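A short reminder: the numbers here are calculations on the coordinates, not readings from a lab. All figures in this text were calculated on a predicted structure; none of them were measured in a lab. Cβ atoms are built from the backbone, for glycine too; each structure is taken alone.
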Structure 1
Amino acid sequence: MPKKAKELSALEVGRLTKPGNHAVGGVSGLYLYVNEAQGRSWVLRVMIAGQRKHLGLGGYPSVTLAQAREKARAAREQIVNGVDPIHERKAAASALRAQQATRRTFREVATAYITFQEPAWKNAKHRGQWTSTLEAYAFPVIGQLSVDAITEHHVIAVLEPIWTTKSETASRLRGRIESILDWARVRGHREGENPARWKGHLDKVFPAQSQVHQVRHFQAMPVAETPRFLARLATQDGTSALALRFLILTAARSGEVRGAEWSEIDFEQAIWTIPASRMKAKRQHRVPLSGAALQVLQLARDRLVARPTNLIFGSIKGGVLSDMSLTAVMRRMDIDAVPHGFRSTFRDWVGEFTQYPSDLAEMALAHVLPNKTEAAYRRGDALEKRRGMMDAWANHCLSAEAHG
């Protein structure tokens, strides 16, 4: 029978400074290993499957004598139960290394998501918008957290400070976080339900956006003031002023007008065909051109003698007018409205001053019909019916000139 080591006290163990292995008793095979270069550490000598092995239990004094004996007893109990504690430790370390190798922070995953999604985004500004909101509000709170550790408490911490003060931004930010976390789950970086989901989850925490934020619509000019404004606008020089007149007469969007090309105009049929690539709904849209709209095009064509370009309302350098160019015209005229607001003005005119049906106005504005069933059956674009409406709109816009 092997000699049983004397059970040393904590004070006695502290005095062990001679290099070598010192049995400390209390648990068979427990030693304090002293090395002048490496310091002191605990070692448990055991037999596993007929082989003698040394199991490290940590350094001294970080691991106390009592803790070392507790670890040694637990290791011996594992061996009795047929478990190799050394193998288990190596397996755990390997799993940890594998986990760390695949660990991704929220910032890393968000950056990867934006990079992968960017080619599919129709608007080139999306990346800047996504990045700026995440940089401003999400990354300072959860950017360095492992994406698999993010919970609803973290998401709430991001959104709560701005939910009522910047509700539209907060709502978009929540959706972006939800998309990123969904992507992370599919890519194997996290598991479980999405803590940023709205329905049945965050909608129980935050009030709906409509309850905390009054949507601010584009500033629109009153219907009654439109004729006088058109009369003044006709006296303004420059391509931007012409483009603004064309925008008002066609009830089109700024980007559709600024990017318009001569090849899109059928003068014989008086139709402007806007390709799907420039439409918000990504569907081709035909616009019936009133006589007034055609006159604006003729004025624009007369200006092209000096600088030919395929753009109808090209800039001086031949490129597309800037997004602010039409707004600048209105500011110079001291008008408290914006170009996009004329679409609302047109819609108000149709609803309040005419008998044209509302869905005809929606089609003129290239809006998707809210009634999906009606939209499915209406396969045409009611071009000729809209032509009469656009002629009437032009007559209204030019009524100030008619009355001198």
Structure 2
Amino acid sequence: MTIAIFLGSLLAAMALGVPIAFALLLCGAALMWQMNMFDAQILAQNVIEGSNSFPLLAVPFFMLAGEIMNAGGLSRRIVNFAMALVGHIKGGLGYVTIVAAVIMASLSGSAVADAAALAALLLPMMVAAGHDRARSAGLIASAGIIAPIIPPSIGFVIFGVAANVSISKLFMAGIFPGVWLALSLVVTWWWLVRKETIVPPPRKSAGDVLEAMRLATWALVLPFIIVFGLKFGVFTPTEAAVVAAVYSLFVSTVIYRELSFSKLVPLFVAAAKTSAVVMFLVAAAMVSAWMITVANLPGQVVELLQPLLDSPRLLMLAIMILTIVVGTALDMTPTILLLTPVLMPVVKAAGIDPVYFGVMFIINNAIGLITPPVGTVLNAVAGVGKVGMDEVTKGVLPFMFAQFAIMFLMVAFPQLVMVPARWFY
């Protein structure tokens, strides 16, 4: 009965067009009413406590770092470096997209920001070169979702706070899975363009490649600062977000000099607006999370999944399928906040490593960003690239299926995630 009320109130609110944050508040209030413990003061306290978290300070700073990176010339120099490196290969612009996406993912952690930047910079070039517009837009969208997996990742920060799992370990464990997803895009793109007759640009000389790398050096250094800083305990993930924002600001204003202080105000406002949306979602979800605990929904879910507890791989498969279904209707942040408090007791009861589960869960939610009909990243690429939503959806399908295949491969073989992760711990 409790599960039915929780899901029924949430789905009913969403069907009426209620914004997801308010829908989360409503379903929390519905549970309180059903349990005869409704109290507006408890609602307000949980909303306040939901965002009163030091680790969550990383979210606005990573958002700001992404805005500065795109406006300050870091993204463009990364694309130019990738172009000099692999642009001469057949279908080279596609490989440029993937390489640039991996590098940019290690700077911002925002899939929407990275996909929008790649669409603005590379989609016109790919279409002008003769590549299919829908396929190119699909590749850009699927490359953009690597951002929440390779550190620094906003998704890992939110999951780590919600699940009480080490964010530093999640960051380190996300490096290789992000690379596996990128390699799946490389193979898929190679297969799709193998029969194209488009003539790639000539190979850049070694001097040109070194010059492009020199110009991008300041952007390329940041990922190493973050990874080594986290590994050796120089700073926490929250402090890493501040380092990323301050470093991007310094490089953009002092080194590259593409950002004047008069242009900073719109960037700060844009980052503040995006952060406010995420933080209000987190705060509203705390009400539902608290009521989920009080109503013992996790215990009921554990009982439902009891037959699968003895088979961790089968349980992970069931959870991944559930997350895929939820991800078609919900964005990444609400999915994390809704499912984490329900699923973590099940995961712990089955003896699954919480870090491994967190990585797989975030990968699934990241792919959900390109899963129609919601697909936040699909909408971003369609808007920035001026491509129809139906075209982007058609173009993204082969890349999305390849990424799902890699995800299920990691479900079957957890060592693909955990063995490399322990190298970085």
Re relative contact order in percent (Cα under 8 Å, 6 or more apart): value 11 computed from one entry in 1, 2; matching entry is structure 1
Candidates 1, 2; semi-axes √(5λ) of the Cα gyration tensor in Å, for residues 82-137 alone computed = 42, 12, 5; producing structure is 1
Calculated from one of 1, 2, log10 I(q)/I(0) by the Debye sum over Cα atoms at q = 0.07, 0.14 Å⁻¹ reads -0.33, -1.30, and the structure in question is 2
Calculated from one of 1, 2, distance in nm of label points 7 Å out along Cα→Cβ at positions 90 and 170 reads 5.4, and the structure in question is 1
The value 1.9 for distance in nm of label points 7 Å out along Cα→Cβ at positions 10 and 282, derived from one of 1, 2, belongs to structure 2
Mean projected area of the Cα convex hull in nm², for residues 34-265 alone gets 25.2 when computed on, of labels 1, 2, structure 1
Re helix-only ellipticity at 222 nm (-39500 (n - 2.57) for each DSSP H run of 4 or more, over all residues; to 500): value -13500 computed from one entry in 1, 2; matching entry is structure 1
